[in-house]
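Following this line, the structures themselves.
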Structure I
Amino acid sequence: MSIAGGLPQAVRRAQDVGATALQLFVKNPTQWRGRSFDDAEVEAFRRGVLDASLRTCVAHGSYLLNLASPAAEVRRKSVDGLADEWKRAGVLGLDWLVLHPGSHGGEGERVGLERVAEGILAAVERSEGAVAPLALESTAGQGNTLGYCFEHLRDLLGRLDGNVPVGVCLDTCHLFAAGYDLRDDEARDRVFAHFEALIGSDRLAVWHLNDNKQNLGSHVDRHEHIGRGRIGLAAFRDIMRNPAWTSVAKIIETPKGDGIAWDRRNLDLLRRLAGSTEDFPAALSTEWEV
């Protein structure tokens, strides 16, 4: 949800769509610097979260952050930016800060992953202890982007464990774009078993539930409404019903369109997939068509 008009407005917008989890930016995601929070705004936000009965509140890292960049100046700004956003998330009492690992810019994945780990550790030192746990997000793998495979996330966790409170965020759109097939039961079972073997559900902090407009393995990050892309409703049903993920926050980053109608529609469909005893998917498909 947007923070336009102040942080408490993001809570109000979440309430308007009937959300039980909220993701927001803690500053403008396209600028390095952000305005300061005053005590009244922070208190209003925290009180609003309690009044709205939001179970999980998550910050998403700025789009500018790239700890893996080959450019030293970009890495320096990214470390400072991450430390600032980390402090903001801590002040607001947020549960997680979601971070894209970044792009190595052609200098190689191993070099890039090491830079990401070093940058995160440097940001921790500058954050003055007021940090929310970090969730490293899976990516679509466009260009030289890191994080498109479970092995990248595993390696970063191994480097950071014991120094940073850290987990992972899985994005269904990104997984599908990266080549993880979620369309049928057997393929999904292989993907989820691979994740369990390399990382484990105990490290899963957040799901981003988004359909994908593009083909499997396209490495193109194009979010779509639930059930209207190429992944299929069965994948979302299984994620919503998996008992290992019941307490894991599930966030939609689907296209906004005009107003909040699509947000309500996506959330309603996910809740129906979580609890419906109706014949699946025939009972849902007709109503969902335009």
Structure II
Amino acid sequence: MNTIRTATLEIAYQQSGPSAGRPVLLLHGFPDDVHAYDGVAPLLATAGWRVLVPYLRGYGPTRFLSAETPRSGQQAALGRDLVDLIDALGLERAVVAGYDWGGRAACIVAALWPERVAGLVTMGGYNIQNIAASGKPTTPAAEYRYWYQWYFQTERGRAGLTANRRALCRLLWELWSPNYRFDDAAYGRTAASFDNPDFVEVVIQSYRHRYGAARGDLRLEATEAQLALQPPITVPTISLYGECDGVSPPEGFERHAQHFTGPYQAHVIPTAGHFLPREAPEAVAEAVCEL
């Protein structure tokens, strides 16, 4: 385990592979941590990559440097954290790969700082939120899958996440990846990251901000304004989708292609659900290597 400081965070991260290898950053989602890539990182390290797997803000050993910094989980904060980490590590360019929150951070950096990104593997397609359109209802089936997002809009939801974070997050694992079999020990290794003192606040702010129900960090308003334009992604990209994703199924995934104006491929991974790095590590590693 390593740590490095940015202007905002002390970021904890795992590193493997040769230090002179081509760098790739692997980014986890909610509710998960660096162990999501336990099957991916060794494959890439063996192939000669310098593999960096950070804990996102609010997870595991990553900590805010100042009590005054808003505990924001908004998309601009996740993107800013990633480009700050690339700077702190002294990397000119890197391949970035992620899913869920991590996929959002990766897409944001690829869209706004393309000169820093050699290639993108995004699990779930174009992950940049269209907050202006967030009040528009979608299909009843999709609304049903988003129950946890509505729950987090309420103070009861905040209290529930605080009191029952491990049980609630385990339920999401089971719902979102119905074919993924994991034991208590595997879940426990990751669930320890949810004990981070800022986990609840970052999660609640994230889900409220995306629906316009929470104010964002004022220092990130310019970045949010850029993201509101739904900027295209020009870097070489491979998009992966889990066939059985219980929260974001791949139906109509072709519509994401309009956001990618550079070299682009899309693949649906059979039987896999939301937690693609855990369920199909070979497919994720192959996508990174193809870039």
(message) Please compute relative contact order in percent (Cα under 8 Å, 6 or more apart) for structures I, II and give me the label with the greatest value.
(response) II
(message) Given a value of 15, 46, 29, 8, 1 for P(r) over Cα pairs in 10 Å bins from 0, in percent, for residues 110-205 alone, calculated from one of I, II, which structure does it belong to?
(response) I
(request) Supply the structure label, taken from I, II, corresponding to helix-only ellipticity at 222 nm (-39500 (n - 2.57) for each DSSP H run of 4 or more, over all residues; to 500) with the calculated value -10500. (result) II
(request) Given a value of 49, 43, 42 for Cα extents along the principal axes in Å, point me to the structure among I, II it was derived from. (result) II
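We did not get these values from a lab; they are worked out from the coordinates using the rules stated. Everything numeric here is computed off the predicted structure, so don't read it as measured data.
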